[in-house]
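Values in this text are rule-based calculations from the coordinates and carry no lab data. None of the values given here were measured: they were computed from a predicted structure. Cβ atoms are built from the backbone, for glycine too; each structure is taken alone.
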Structure 1
């Protein structure tokens, strides 16, 4: 949700936000932050997950825009760009492996791929890393390349654990000319084309969410909050955030709400004067619940 809040801020600032669902790469699994290989999902499970994620993204940005208009009167909804959720399976479904390796793989450098933290940590482990997971970064790199050339996307936003995958994308954009897309689905072309990508591409990462004590949030930590109301109800969302510690509540108000800083400062003054009232936590819980539900 932290990364989605970042993308929501870009959307509200008038930029074209492009939420991307890994409908193709979901079959492989990202090794970032993993000590072992992910269990492969069945086709039916994967299809269900993809449909759920798309629905959640559409709901989040729809609700987020409504929420923002109430909190930020200067926003004109008619000037906001339409958000279209994309699926990377759309550009992989007709591509064969020889074309991908011949056109995209030739621009990847194994030395750089081996040096990325997500790979190094796995190489040093007992289980190692499979070629499948090793190749994930190149697929995500091509996603960025494709969005850059076909949708004018110049910034990829992700969690801090995605830094290696994101920089793989900026590197591919610098190395791989656009002409490579012309025959990508039909055959191998010469890598000697002269074509400069004249606009810089950037990566922006957001720190992974932790508490003041360093505790992580997520499925592995057993404290995940789901955007799917069937998994986490509005009541549970409220209860989760109303229990936020004093050490975290101000930071969470700035991360998970669109309240003016002046209003957050005011409620924090009230909270410090009478912490037993939990005024800051109640505001946080109410705001996040309205944003999501």
Structure 2
């Protein structure tokens, strides 16, 4: 799959944001080749646009428990599940008109995004796809979590999860993102989760206001799943992989072998920040100009 892709027609989503608890609406529109993924905040005067790329991903310390893009003034929160859907479907160019500061949470996974976009249809464009390729290994560690990236001809992800909880426990996923097939047991349908003891502190910090037992798997200390059933026995590790797939796509189409151990949004974004600082470890194929992909000297912010 070497050419860029967009969608064939408008796709709309509406729902509650997982963290803000506010109702938001988004219309996804086709866009011409080399446009990229552009969000437009229609609820704000002058409708500012934010492009999902290296530069727009925000500090995970300031915006924890999700991935946010934007500026110090205007943000779009919890983009990871939607970005994962675009990544899995190999969609390069869309305009997203958004009414609200957060992406609709829907069922807490990428399932609704993937299936509705597939129903609308995907259109190949007569322009080569731009791939960010890893030339040299890169490693980032934080406590007992780590991500290493190595050169590889496709995007391959190996993820190891370990929780001190009898239900979540340990898990391992190894998969290649090829954009051709998405099987029913793929991570795209795995829902977000949290521990029961995290609920109160999350709400106290103003997060999780839109979470409920249907869009979030809540697990007790003794390993009971509260008011829900698992879609897969390994749904927890699959959701971590889904988040990583979405976070990586803020950098664009990506080729490399990613080995992650217990990583979450914070470490995923820090990996992107490190890649941005070390552009000599990356190359871009399929495009004459690399300015939109690889930061230029002095461009980091």
Handout entry: Origin of the derived value 14, 25, 22, 16, 18, 5 (P(r) over Cα pairs in 10 Å bins from 0, in percent, for residues 161-240 alone; candidates 1, 2)
Key = 1
Handout entry: Which of 1, 2 yields 126 [volume of the Cα convex hull per residue in Å³, calculated]
Key = 2
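With FRET efficiency 1/(1 + (r/R0)^6) of positions 17 and 33 (r between Cβ atoms, R0 = 35 Å, to 0.05) computed per structure, which member of 1, 2 shows the largest figure?
1
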Practice task
Can you spot which of 1, 2 the value 2, 12, 24, 28, 22, 10, 2, 0 was calculated from, given it is P(r) over Cα pairs in 5 Å bins from 0, in percent, for residues 9-120 alone?
Solution key: 2
Handout entry: Origin of the derived value 26 (relative contact order in percent (Cα under 8 Å, 6 or more apart); candidates 1, 2)
Key = 2
Handout entry: Structure from which -5500 was derived, helix-only ellipticity at 222 nm (-39500 (n - 2.57) for each DSSP H run of 4 or more, over all residues; to 500), options 1, 2
Key = 2
